[in-house]
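Down below are the structures I want you to see.
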Structure 1
Amino acid sequence: MVAQLSLSMSQSIRYSSAAFIEHAGVREAIEAVEKLAPSRGFSLIYIVGAKGSGKTHLAVYLVGKLMAERAARLVAGGDFLGWAANELPESSFAGGELLVVDDADRLLETSGASGPFVDVVERLANADGTLVLLGSKLPEQIACAPQCKSRLSAGLHVAIGSPQDADLDTLLDLITKQRGLQLKESKRSYLLRRVTRTLPALVECVDKLDEGTELGSSSTSFQALSGALGSLS
């Protein structure tokens with residue numbers, strides 16, 4: 001059981017399966033993956049979500065959650081070709097294995113990706129495995145080779161949705177802590193009353209707040225919050 005993460009992943013963001021929050025917007029995707037038992041044969045799921053919607057954290061969570069039940073591994077799209085060329089020939093997929101590929105849309109639009117991608121799909125199919133792809137583009141928007149497009153279109157497509165209002169306070173607390181920031185309850189309420197109530201909007205706002213926070217400081221002011229809100233796109 002191997003979980004492989006991109007070395008280029010930001011070290012300031014601490015992704016872990018234990019810290020992930022199963023908010024309303026991701027439950028359909030999680031349930032769809034959980035329902036695909038290895039005994040049903042090969043399955044492909046493409047999960048689409050906007051930038052900042054939590055795709056990478058969801059990928060980490062899925063691998064961690066299912067590793068107790070089956071072999072599972074996570075490969076970032078930017079590392080996929082190197083992994084397929086250097087590591088895959090030395091090992092085969094275990095029966096029913098789960099492979100999660102983050103940034104799959106970028107991978108599929110990369111020159112020379114179609115052959116390795118199709119090879120991995122065929123190997124997983126022979127092992128009754130499950131391939132979970134995560135990307136920002138809809139499958140039909142991905143400019144990839146026909147052999148990749150046909151395999152994508154045959155899979156299950158699930159979209160990451162917005163969290164419910166009841167999830168927002170907990171999500172905001174997690175996002176700020178991941179960036180080494182702290183927001184008191186009054187400041188969280190101030191922000192949530194003024195920001196669009198979606199996960200990408202929360203992430204963008206906290207990133208703006210992080211950019212304007214003095215290095216080494218975790219404290220924030222209402223002035224800093226106001227500045228972050230005012231700079232949102």
Structure 2
Amino acid sequence: MAKFDCNERVIFTVDGVKHRGRVTSVAPCVRRVVTDTGKRLEVSVRSLRASPDRVLILETRLDRSLRSIRSYGPMMQQWLTAYDVVTLYERVHTIEDMRRFLARDGRNIATRYIHVMSHGTFEHGVGPLLHLTFERMPLKDHLDVFKGLDGKVLIFSSCQIGARPHLLEEIKEVSGAAAVISYRLDVEDFYTNLAETLLYDRLIRSSEPPSVIVSRICDLFRQLGVKTGGKLPSKPVIVCV
């Protein structure tokens with residue numbers, strides 16, 4: 001029989017509503033749980049089931065050439081198996097693709113992390129936008145795509161999407177996400193690979209809030225002298241709201 005010790009991930013139903021979260025305290029026959037949406041509940045052990053973390057990766061085509069094999073989603077998917085994380089991977093090419101997979105798999109209670117891999121830019125008058133395979137997606141015009149992601153951690157592996165943190169705040173508010181993470185500047189592939197490897201390691205293995213984890217990674221990069229664009233940035237590159 002599962003013990004459901006502190007920090008174990010669990011899923012359970014209360015009054016007909018499914019919840020997913022982390023055990024924070026152990027008592028005879030009951031466990032205190034903080035749900036992904038921030039509720040603090042005391043739950044009978046009989047009602048609990050083990051619930052592994054699940055990541056949904058949505059990746060656009062990163063190069064125009066069909067000869068290109070540039071793709072990071074499958075690599076991340078394989079790496080996450082070392083943490084016993086269930087990982088779903090799909091290519092998205094249009095705004096409608098994004099909407100479809102977020103509605104079908106992103107909103108599922110089993111999904112805790114949503115990872116969008118796409119080129120990103122900031123344009124004056126337009127703001128941060130994602131470059132999908134066939135369409136540009138100005139985020140301020142498509143906030144509704146992210147509705148219903150209550151308690152999720154939303155990661156944009158995209159340059160400049162974090163250039164306007166207030167837009168990330170809007171996405172967080174509209175979506176109900178627990179945190180929204182992205183990059184403030186242009187970043188190279190090696191930078192995102194290193195940052196996101198460390199990010200998942202801490203998100204999965206620790207109980208610290210995402211904002212604290214991102215701050216620690218930024219501090220570590222500064223101490224190690226990790227550069228982007230050939231320069232050591234004066235401000236943190238990774239943004240979390």
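List of remarks:
- With helix-only ellipticity at 222 nm (-39500 (n - 2.57) for each DSSP H run of 4 or more, over all residues; to 500) derived as -7500, matching label from 1, 2: 2
- Which of 1, 2 yields 14 [relative contact order in percent (Cα under 8 Å, 6 or more apart), calculated]: 2
- Which of 1, 2 yields 0.9 [distance in nm of label points 7 Å out along Cα→Cβ at positions 130 and 154, calculated]: 2
Read-outs throughout are calculated quantities, based only on the coordinates presented, and are distinct from any laboratory measurement. All values derive from a computational prediction rather than experimental measurement. Cβ atoms are built from the backbone, for glycine too; each structure is taken alone.
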